1. If we compute distance in nm of label points 7 Å out along Cα→Cβ at positions 14 and 134 for structures P, Q, which one ends up with the highest value?
2. Compare mean count of other Cβ atoms within 10 Å over residues 86-93 across structures P, Q and report the one with the greatest value.
3. Figure out for me which of the structures P, Q the number 0.6 belongs to, where distance in nm of label points 7 Å out along Cα→Cβ at positions 30 and 110 was derived from the coordinates.
4. Of the structures labelled P, Q, which one yields 98 when volume of the Cα convex hull per residue in Å³ is computed from its coordinates?
5. Out of P, Q, which structure matches 14 when relative contact order in percent (Cα under 8 Å, 6 or more apart) is calculated?
6. Supply the structure label, taken from P, Q, corresponding to mean count of other Cβ atoms within 10 Å over residues 78-85 with the calculated value 12.5.
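Nothing in this text is a laboratory measurement; each read-out follows from the coordinates by a stated rule. Here the structure is a predicted model, which means the values were calculated and not measured. Cβ atoms are built from the backbone, for glycine too; each structure is taken alone.
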Structure P
Amino acid sequence: MADTHDRVPAIADLLDRFHSKGITMVMHAGDYCSPFSLSPFHQKGMALLGVFGRNDGDRESLSAARGVGTEIYESPHSFEVGGKRVLIVHDIAEVSGRSIESHDFVVHGSSHLQGTKKVGTTLVINPGEACGWIHGKCTAMILDTDTGEVENITL
């Protein structure tokens with residue numbers, strides 16, 4: 001998920017879709033905007049691992065949500081899950097090609113355009129805009145880190 005831009009009803013609806021598919025953790029590539037946009041994650045008990053974007057105004061309050069299943073880091077942030085290396089970054093231009101290729105998956109936002117592509121053996125994923133403000137569709141993606149399969153979600 002990326003670019004939620006305070007659209008709480010869309011966030012809640014996407015989290016309901018995730019929950020119905022057995023998803024337990026959301027990777028968020030930034031631009032929550034305000035701390036209240038985290039409320040659906042807390043209300044639904046959905047873990048969140050993400051990075052800040054350019055439009056996150058109150059980073060201190062967003063950061064204060066840590067410890068309740070929410071971890072938000074400076075962009076980019078690299079971690080491992082199930083033996084796979086994942087990089088979350090808001091703007092893909094923030095990282096070098098070498099950094100991209102040293103990960104199994106890269107999740108990014110910023111452009112608001114949903115899509116996937118391969119860079120070497122790395123799967124680069126942009127879940128699009130969860131807010132739907134620019135392109136008129138609230139989008140997200142589900143990534144199976146075991147198989148590398150991606151499912152597009154559109155409200």
Structure Q
Amino acid sequence: MTASFDLVENGLGQLALKRPGEEDVADIRIKRAFPWSGRNENISIRTNEGKELLLIDRLDQLESNLRNRITRWLDRHSFIPRITRINQVDVRFGFQQWDVETDRGPARFRVQEREDIRFLSDGRFAVKDADGNVYELKSLDQLDGPSRRAIEALL
């Protein structure tokens with residue numbers, strides 16, 4: 001597929017949307033409509049005020065340089081840390097206090113309710129902390145033994 005648009009990054013790391021015959025739109029945002037289940041589908045390009053300008057059905061239909069630029073931008077600007085190891089989950093005080101290692105460094109957070117740990121269809125979990133931050137947790141069979149034992153009782 002030949003894209004009828006391009007994204008150009010300036011020195012501040014902001015992207016501009018360029019389309020033939022239209023005025024450039026500076027400082028755009030890129031969002032995944034379904035960040036958990038469809039990471040490479042339904043990618044929305046929006047103004048910095050949130051108005052959708054363009055919807056990309058599938059990233060794999062784009063030319064590789066443009067696809068890589070979009071993927072790199074999403075990776076830099078999407079904050080969904082991936083839990084790589086669970087050091088401890090303390091449940092003594094009526095909530096869960098998690099001590100974990102993530103792909104973005106160590107983290108400690110509190111999970112209020114069991115419902116804040118959501119099973120995803122591919123075996124992963126979405127874990128929402130008391131502040132509303134969301135973490136991605138690998139499927140149980142991909143975790144090391146101590147990490148798996150630390151959370152098996154919670155699931």
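1. Q
2. Numbers: P: 20.6; Q: 12.6.
Once mean count of other Cβ atoms within 10 Å over residues 86-93 is tallied for P, Q, the winner is P.
3. Derived from P, not from the others.
4. That value comes from structure P.
5. On the way: P: 22; Q: 14.
It must be structure Q, since only it matches.
6. So the calculation was done on P.
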